1. If FRET efficiency 1/(1 + (r/R0)^6) of positions 179 and 227 (r between Cβ atoms, R0 = 25 Å, to 0.05) is calculated from each of I, II, which structure is the one that comes out at 0.30?
2. Suppose FRET efficiency 1/(1 + (r/R0)^6) of positions 19 and 123 (r between Cβ atoms, R0 = 35 Å, to 0.05) works out to 1.00; of I, II, which structure was it derived from?
3. Figure out for me which of the structures I, II the number 1.8 belongs to, where distance in nm of label points 7 Å out along Cα→Cβ at positions 91 and 115 was derived from the coordinates.
4. Once FRET efficiency 1/(1 + (r/R0)^6) of positions 27 and 131 (r between Cβ atoms, R0 = 25 Å, to 0.05) is calculated for all of I, II, which comes out largest?
5. Taking 3.5 as the value of distance in nm of label points 7 Å out along Cα→Cβ at positions 67 and 155 derived from one of the structures shown (I, II), identify that structure.
6. I have 1.20 for Cα Rg over 2.2 N^0.38 Å, for residues 163-242 alone, calculated from one of the structures I, II. Which structure is it?
7. Given 4.5 as the derived value for distance in nm of label points 7 Å out along Cα→Cβ at positions 75 and 107, which of the supplied structures I, II does it correspond to?
8. Which structure, out of I, II, was helix-only ellipticity at 222 nm (-39500 (n - 2.57) for each DSSP H run of 4 or more, over all residues; to 500) calculated from, if the result is -11000?
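Read-outs: derived from the displayed coordinates by stated rules, not from any lab. These numbers come from a predicted model, not from an experiment. Cβ atoms are built from the backbone, for glycine too; each structure is taken alone.
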Structure I
Amino acid sequence: MQITGKTKYIPIIGHPAWKVVSPPAINARLAEERVDAVMTALDVTPEALPAFWTLLRSSETMLGCSITFPHKQPAFDEVDSRTDRADRLGALNTLRRGADGSLTGDATDGLALCAAIAAAGHDLAGRSARIVGAGGGAGLAIVDAFCEAGVTALVLAEADPARLDAVMDLLVTHWPRVALLAPDSPVDVQVNATTLGLKETDTLPFTDAELQSAAFVCDIVGPAGQTVMTRRAAALGTPVVDGAAMGEGQVAAQLSFILDRPLAG
């Protein structure tokens, strides 16, 4: 695309920002949607964050922004309004700038995985799921999104007691009809919301029997087919929704929120 004086800007802010991987996929989708806008990484130190909020609110060139470490909690406190989902999670990763400079926040990690699952032809309604790493930032968002999508029962695996308490609070407060199953209960969907499986020496959080009996499995990290879990599940004949597919869902979820409209594709 040709950048002109009319081109809008969607930064992804973090510190350090050089680690982010979103801009190429976001920019490709913006081109597909024929939106005259561009995303680049923008390194913002915690000390400079107040100045960034002022710029975001005051410049009509800004459509919004994506947020990564360490700015998610400050962003949650900065916005003027939040989606119900972001309020439930106490976190957000995407901001939309209104014409008046107001900021609205959303949390799209769970939506991203649900979109990837739907794109693969699967349905969560009426299913049961085991979520390993359920109390992490992505894990908590996935628990919430799965409940919103109609999952009826969950097995929660989380090593950190404080994080597990946060998941339990979410379910009791907002999703009391979703049943909690015993740790060894059979489920329809297995979800790895941890980094286990990126290293060849990692011990998988699921047995071969659990992978083989699942309707499908989800692994939120790593490129397509490149984690130990995704390769093992594929070898056992179980459909896989991987981190690459979730990344595509994330692009759609974030852009549709920032642009405040459904995407064409």
Structure II
Amino acid sequence: MSEHTSSEWRPVVLPGAMRITLQSAEGRAYTLSLYIPETPAPATGLPLVLALDGADHFAPLASIGRRLAKRPDATRVAPAIIAAIESDPPQQRRYADFTPWGPADAADAPQAPFGAAEAFAAFLSERVLPQIARRAAFDSARIGLIGHSLSGYFALYAATRLPMISTICAISPSLWWNQERLSSALAACNLAARRFFIAVGAREAHPTRRMIERARAITDQLAAAASEARFTILDDEDHASTPLAAAPAALRLLTGQLPHT
């Protein structure tokens, strides 16, 4: 056997990636994952992409971002710091953290706690972003937030609570939860400096949740108030595959390399 050959399996490591456990003000544990590219940061810092549902989305986003940023002239994805936050254990607080109020239909209320999104937004502002800043130099004018499904709903809500977020990507947002309350909250905010990207899969048609119709409607509302609001329907994608299919376009906008049209 060659000295360079081993019969033992070894962990796969994403270069530049690390993680830490954070405590919220309420004493709840969260895992913060962070990818820092090797590219030297400009004086203003690199763009920061903060992903929600980190257990599902950190590794794909960091890997796709790392690959595409090797040729930014062709891919239009610039090198960026990619972070992700997830409750510990994962998936335990999705309804609580990602919903600011109850569902429009009481029948949709889960057995789990819900309605604590304002506290989660404060956690992102007061603990997560400062923790990232202590480890990586990011551009405070280029902070993006990306969420999928219920966390996509929260990403849109975050526009009303986190003024430091300049770009928001909501992938297959769960607008069925309570679109009227969210629309009212967004209408009450000054969104003139914000950019939005909303994507949904063509196979996400649903007779009652109306994923595609609702996503189009919220984009129309945002387009009238925001600096930019883009909407796309991804052919042949469903609720599970849409985040992966949307990642390149989302990263173009989040890293500031998507030209206006």
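1. For FRET efficiency 1/(1 + (r/R0)^6) of positions 179 and 227 (r between Cβ atoms, R0 = 25 Å, to 0.05), the value 0.30 is produced by structure I.
2. It was calculated from structure II.
3. Only one of I, II returns 1.8 for distance in nm of label points 7 Å out along Cα→Cβ at positions 91 and 115, namely I.
4. Top value of FRET efficiency 1/(1 + (r/R0)^6) of positions 27 and 131 (r between Cβ atoms, R0 = 25 Å, to 0.05), among I, II, belongs to structure II.
5. I
6. Only one of I, II returns 1.20 for Cα Rg over 2.2 N^0.38 Å, for residues 163-242 alone, namely I.
7. II
8. The read-out was computed on structure I.
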